[in-house]
1. Which structure, out of 1, 2, was distance in nm of label points 7 Å out along Cα→Cβ at positions 45 and 85 derived from, given a value of 2.7?
2. When you work out relative contact order in percent (Cα under 8 Å, 6 or more apart) for each of the structures 1, 2, which one comes out largest?
3. Upon calculation of helix-only ellipticity at 222 nm (-39500 (n - 2.57) for each DSSP H run of 4 or more, over all residues; to 500) from the atomic coordinates, which of the structures 1, 2 produces -15000?
4. Using volume of the Cα convex hull per residue in Å³ as the calculated read-out, with 181 as its value, let me know the right label among 1, 2.
Structure 1
């Protein structure tokens, strides 16, 4: 099973990258689960035709009993991808990271992975703060690899460096390792040079170069990934190439 957590600074496009990568895996015939681990709970929206999914934490607040089936807290999206959103606490109350921990505990109780038997599980995780619940996907053994999404912008690279350092702190415990960097371009000056310089400095590979594309915006306005909207376009091909790369590595 391929188990990957995508981390990145808020607003860097990691949800776009995660959803498109999930869609690429699905088109390539893989059984996929995508779990959004961000209080905004918008990770899977473009796999669901633009319709938001009720987060697990909202469901728990509205019901006295825990759900007794995965169907109560998930939806099936494009390519039969199983979509789940953790959500977060009531605004102003509690720790956002607790939503991730609570959701993961619930998914274990419901034996999600044993029953669904996915080929690929993707976690879309806020990376501004890699502590507590936000570190759960790498700290608790849910993910085996981390992909860091960044652009050439200063704060995006700053967050990428912090994420890489945080993951390295867990290396001696056999937790997830950073597989590489996804360059999600913002067309800033000398962007490729900046991202490649960062990756080289910390010993990482730039595993994908995603262009800043009007296609992504166009199809997201329609509630779609670019994979669904135009699988033949250049941006889609970049996601397909990354998915194939990861599949080949898993099969080695």
Structure 2
């Protein structure tokens, strides 16, 4: 075999392996998209309760009904709530499942608002209505944030996206999206005056970066709804600047 023949032989070999690699990549992408689009295929346990469809990679205990009833109680406080709205929940007790579907295995839960509107919840103890923090860390504000709160919080995101269009995070401020979800999920379990005083002294509890909590955002939304009498639709139609809201909340002139 001369040099020219060897060159063409090597080129054919390279082209062959490039094609095989391209096929492997394409099949991997298709498999991933299939898992994202049809997650029930990855979860062996399933129940239907009222307007909820629940899947889990572990056995689902009967106490799920009480957890979902409490989540419904919280969601029902929202003007956006539709009793017939189907809610799909996937319990990812194996953290890699949460990462596959949400690209995040540290959050309590995440919602796919772009494709399926599915809610993905991290490892949880359904029987005691609680979720587990990553790395066994203490859960901030646990008394006000049971598992039913997490489900209601993510369920509110589903309602927000259905009501106010899908590019929600591009169109509306983060404080409003998360603040309203916290407002609904807490279902009135929030001391406005106490949290306002904490804001005035710059308490870390009202700083998302320091606490991991949405309490400042909740305070801002509570002011607009409970003190100013605005509806959630009015707020989303014309969101105020957060800086102006914080100035008002720290001022005694308006109270």
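Read-outs throughout are calculated quantities, based only on the coordinates presented, and are distinct from any laboratory measurement. Everything numeric here is computed off the predicted structure, so don't read it as measured data. Cβ atoms are built from the backbone, for glycine too; each structure is taken alone.
1. Derived from 2, not from the others.
2. 1
3. The read-out was computed on structure 2.
4. Here the read-out was taken from 2.
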